[in-house]
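The structures come next, written out as structure tokens.
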Structure P
Amino acid sequence: MYKIIDGRKRAEELKKRLLTLVIELKKNTGTIPGLAALRIGDNPSSQLYVKTKGLQAKALGYHFEEHVFPNTASLQDIEYRINELNQAENIHGIILQLPTPDHLDRFHLLSCIDPLKDVDGLHPLNSGKLFQGIKGGFVPCTPLGCLDLIQTVNPSLSGLRVGIIGTSILVGRPMALLLLQQGCTVSIANSKTKDLASFCEAADILIVAIGKPRFIQGDWIKKGATVIDVGINRLANGDLVGDVDFDQALLKAGAITPVPGGVGPMTVVSLLRNTLESAYMHADQPFSL
């Protein structure tokens with residue numbers, strides 16, 4: 001028997017807890033959590049992602065700002081705005097919506113964000129804390145959401161074999177570090193890894209984030225494995241599918257995330273969680289979800 005891991009349901013559970021914490025913070029300190037998003041250009045996907053984040057933030061009582069720049073914006077213009085937001089007392093979280101235009105150095109811009117407001121967890125200082133297992137830094141939102149979903153199925157992860165397909169700084173690499181801290185044995189691959197089927201078959205937990213629709217075949221999956229499909233791909237007919245062949249994977253997986261409705265909602269709620277934690281920290285209040 002397989003289990004569908006319902007990311008929407010879990011995200012709603014967490015948002016109820018976040019709302020309670022928002023109300024407590026405002027009552028005790030007068031602080032309203034503030035989130036600012038910087039978006040460069042007119043990429044439709046980026047517009048949708050920022051809109052979704054803003055709507056959900058406002059629904060929980062956050063202050064939300066979107067700062068939009070043209071595709072031709074200079075590095076100096078965006079850096080200036082980031083510095084303003086770093087100093088803004090009503091802003092506790094700053095995100096740079098990726099991707100950025102090719103002429104801009106995204107790593108430089110990410111490093112300009114105050115690490116204490118880097119709620120996407122992409123500043124080199126926060127990445128370094130994650131690498132060294134030091135507490136107090138922000139963890140990238142998608143891996144944080146994935147870990148939560150995995151733990152709803154596998155509360156104890158120590159000793160489990162994890163296979164991660166995808167090596168990005170947004171998902172693959174931080175996901176590996178998080179699971180190493182849980183005592184897992186972690187292996188990382190990509191779409192060009194030789195004998196990828198055998199790689200998948202060895203994993204008790206398989207996490208896929210490569211951006212290739214239905215690339216991972218169902219019969220590659222270990223029987224009873226937990227499958228986290230991070231991919232979201234739009235087909236020619238308009239359908240959204242993941243990186244895993246979902247229908248085939250159901251025949252072998254013990255638990256699996258759907259696309260849509262799996263990892264996506266958890267990424268947004270993890271961003272809201274990090275922002276609220278930052279607001280609590282700036283108000284010198286203890287935070288516990």
Structure Q
Amino acid sequence: MAIKAYRPITPAQRQKTTEDYDQITTRKPMKSLLAAKKQQAGKNNQGRITVRHRGGGVKRHYRIMTYNLPKDLTFTVEEIEYDPNRSARIARVKDENGVYYYVLADTKMTKGTTFKTGSTAEVEESNRLALENIPVGTFVYAIELTPGRGAQMVRAAGASAQLMAKEDGYATLRMPSGEVRKVLLACEASIGTVSNLQHQNVKIGAAGRRRRKGIRPTVRGVVMNATDHPHGGGDGGRHGSGKAPRTPWGQLTLGYRTRHNKKTNKMIVRSRHEGKRK
């Protein structure tokens with residue numbers, strides 16, 4: 001993977017970069033694995049904005065992903081495809097019975113390669129098996145939180161978690177965020193690293209490019225009126241808020257704890273914030 005720069009024939013192109021698409025083998029997705037995707041523009045069923053700065057963008061079809069592949073089968077990678085709905089590449093794979101699936105592609109998947117699932121699979125890149133059968137120190141992705149439910153963690157481009165230990169029925173994983181947490185050994189994971197490693201290094205470079213992704217502009221609170229934001233108002237002088245950073249609804253932010261999931265607190269060995277605390 002490499003980052004492609006543009007010859008700057010416009011001001012925006014001087015900074016803009018993009019991914020290369022050398023890994024992609026086809027531009028045409030499989031029709032039977034597509035679904036319609038309606039634009040919600042960040043609004044709920046009452047028409048109220050629940051997620052700000054969303055709307056517009058190009059039309060997309062959703063690729064029906066399979067995060068829980070059938071076990072004890074061999075799969076052949078037919079194509080590597082671009083997916084507009086996620087940062088990673090996806091692979092169109094076919095099992096021994098001729099059934100097609102879309103799965104997350106990793107860095108080792110290419111057209112024609114094969115991988116296995118289940119207890120009979122070897123400890124090799126792309127193979128998917130239970131954490132209890134994976135050696136300590138291995139890097140994994142597409143990890144289950146609940147056995148049989150399918151992959152829920154470590155699915156973004158370039159992401160991988162490291163298996164640190166196995167004891168008392170639990171695997172200890174170091175997540176991409178730095179968090180160390182426990183997962184049941186019966187949960188499955190794929191061996192390797194998610195594809196498209198250079199995704200985080202791309203510079204958008206142009207406002208229109210972000211609009212085509214469905215992202216609308218963000219306006220700072222300090223330039224709003226007092227009625228619109230806790231940071232708003234003033235005579236146009238020095239634009240300091242004079243108080244701790246807050247959301248548009250007055251809630252404290254930046255350092256304010258937002259996690260309130262007591263049920264899974266015992267699964268987190270080390271918070272991703274611990275290294276940042278003084």
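What follows is calculated from the coordinates using simple rules that are stated; it is not laboratory data. Predicted model only: the values in this text are computed from it and were never measured. Cβ atoms are built from the backbone, for glycine too; each structure is taken alone.
Where does the value 2.3 come from, among P, Q, when distance in nm of label points 7 Å out along Cα→Cβ at positions 192 and 248 is the thing being computed? Of the structures listed, the value fits P.
Out of P, Q, which one gives 17 for relative contact order in percent (Cα under 8 Å, 6 or more apart) as computed from the coordinates? It must be structure Q, since only it matches. Among the shown structures P, Q, from which was the value 15.8 of mean count of other Cβ atoms within 10 Å over residues 48-55 calculated? Only one of P, Q returns 15.8 for mean count of other Cβ atoms within 10 Å over residues 48-55, namely P. When log10 I(q)/I(0) by the Debye sum over Cα atoms at q = 0.10, 0.11, 0.12 Å⁻¹ is computed across structures P, Q, the figure -0.71, -0.84, -0.98 traces back to Q.
Suppose distance in nm of label points 7 Å out along Cα→Cβ at positions 136 and 216 works out to 3.5; of P, Q, which structure was it derived from? Answer by label: P. One of P, Q was used to calculate Cα Rg over 2.2 N^0.38 Å, for residues 96-167 alone, giving 1.13; which? Comparing all candidates, it corresponds to Q. When FRET efficiency 1/(1 + (r/R0)^6) of positions 40 and 152 (r between Cβ atoms, R0 = 30 Å, to 0.05) is calculated for each of P, Q, the greatest value falls to Q. When distance in nm of label points 7 Å out along Cα→Cβ at positions 144 and 256 is computed across structures P, Q, the figure 3.8 traces back to Q. Say we calculate mean count of other Cβ atoms within 10 Å over residues 8-15 for every structure; which of P, Q gives the highest result? That would be structure P. Tell me which structure, out of P, Q, gives 3.3 once distance in nm of label points 7 Å out along Cα→Cβ at positions 80 and 232 is calculated. Only one of P, Q returns 3.3 for distance in nm of label points 7 Å out along Cα→Cβ at positions 80 and 232, namely P. Each of structures P, Q was scored by distance in nm of label points 7 Å out along Cα→Cβ at positions 184 and 208; the highest score is held by Q.
In this comparison of P, Q, the computed figure -13000 for helix-only ellipticity at 222 nm (-39500 (n - 2.57) for each DSSP H run of 4 or more, over all residues; to 500) is attributed to P.
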